[in-house]
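Each in structure tokens, the structures are laid out below.
Every read-out reported here was derived from the displayed coordinates using simple, explicitly stated rules and does not represent laboratory data. Since this is a predicted model, take the numbers as computed values, not measurements. Cβ atoms are built from the backbone, for glycine too; each structure is taken alone.
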Structure P
């Protein structure tokens, strides 16, 4: 268990904050992009509750004791409410990192990253880490949201796609207004078009179970994917 201090609480969307945490002992947090940590949060009732959150930032040699998380405000959720109310200087306990949802074994191979909501957090970590190298595999992010306001890290990810030829950003909206010129509908509806274009890359999927299961079904049953090419992380 380590103590962390809040160094940033930034609104990313109407319901999601970006939380920056630094270990008070200033020792590095050794993690692999895609992993998660547990936060131990004191709620209004006075109880301390534990919740897992994927790390949304990549390892940063300039700030090795700092990580970023994306936290959705859950209706009647005491933990998320407490985290959303935190201010710089507030402290809490953390343990981890944990998890095997990483690209370590296939880092040199092309990848399609599929996420919805805060499921983009570990994918963002993977992206920043991979794109920090001068060369590498092709990466595509298929990010499903309801509205443009829900596209977390939009400007940052668009800037990455403009800067790196080997990175392609494909947001899709399930509640798009007529003016929206991008993809529409759920992420799984775009796989049959995208996969052949991308040369059947490894696929990394993060989000709620219904989405993850739907994506897996299309990949395996329609596109003939081997399970070893599908890597998933569920939030529920």
Structure Q
């Protein structure tokens, strides 16, 4: 019988660290920053609180480490997807195409990634709506968001820049609400729709938001055109 190899001290430490991060991710996803202590995490892992301080100076460092562990993966995947879409579109960019590269790539992680990624989804929703999480969102997601906005500007060349930024803000709000999985749509629809159903969201979200961008930009252009015509028609103005 082959003897099982004993794990090294470094491997045992790495395993303990992953268990701590998994436990903290779950607890933060349920209770947010203010609802979790290092003692809570230690209790869930089954270790003494003093061990927590061996890995993390304080709760802030733990909070940041939990977020960074998966944020880098989702951000880099979306950057790659946006680059690939821009290359494959060959100058024929569409709003929906850019949004699908950004949104669907992220949603796929929550569909296929198992419980850990679903916990991170809820955690990210908590982070996005907290003062404690604002700097982490900026650090990990600003590059990919600005890349998306650059593609949206190319797809909507006549659109006001402010409308594109507002449109993204609405996209972000809808995505974070989805990741939070509050169960409200389950109750409202009598079970027809389920907040856990990321596949159903993936089918619809990019198309819905693309129509919103196009409507917003069209309305803004029409308003600007009407103002210009009205100004040109004032007495004493050349037509």
Original post:
Comparing mean count of other Cβ atoms within 10 Å over residues 21-28 across P, Q, which is largest?
Top reply: Q
Subject >> Per distance in nm of label points 7 Å out along Cα→Cβ at positions 13 and 205, the highest-valued of structures P, Q >> reply: Q
**OP:** Identify the structure, out of P, Q, from whose coordinates mean count of other Cβ atoms within 10 Å over residues 125-132 was calculated to give 17.1.
**Re:** Q
Original post:
Out of P, Q, which structure matches -0.62, -0.87, -0.95, -1.15 when log10 I(q)/I(0) by the Debye sum over Cα atoms at q = 0.14, 0.17, 0.18, 0.21 Å⁻¹, for residues 53-116 alone is calculated?
Top reply: P
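Quick one: mean projected area of the Cα convex hull in nm², for residues 37-84 alone came out at 3.6 when computed from one of P, Q, so which one is it?
Values: P: 3.6; Q: 3.9.
Clearly, the read-out refers to P.
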Original post:
Which of P, Q yields 3.3 for distance in nm of label points 7 Å out along Cα→Cβ at positions 101 and 165, as computed?
Top reply: P
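Quick check on the output: 3.1 is distance in nm of label points 7 Å out along Cα→Cβ at positions 157 and 173, derived from one of P, Q. Which one produced it?
On the way: P: 1.4; Q: 3.1.
It traces back to Q.
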Original post:
Can you say which of P, Q returns 17.7, 53 when Rg and Dmax of the Cα atoms in Å is computed?
Top reply: P
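Assuming -26000 is helix-only ellipticity at 222 nm (-39500 (n - 2.57) for each DSSP H run of 4 or more, over all residues; to 500) as calculated from a single structure, say which of P, Q it is. Intermediate results must be reported in sequence, preceding the final value.
Details: P: -5500; Q: -26000.
Of the structures listed, the value fits Q.
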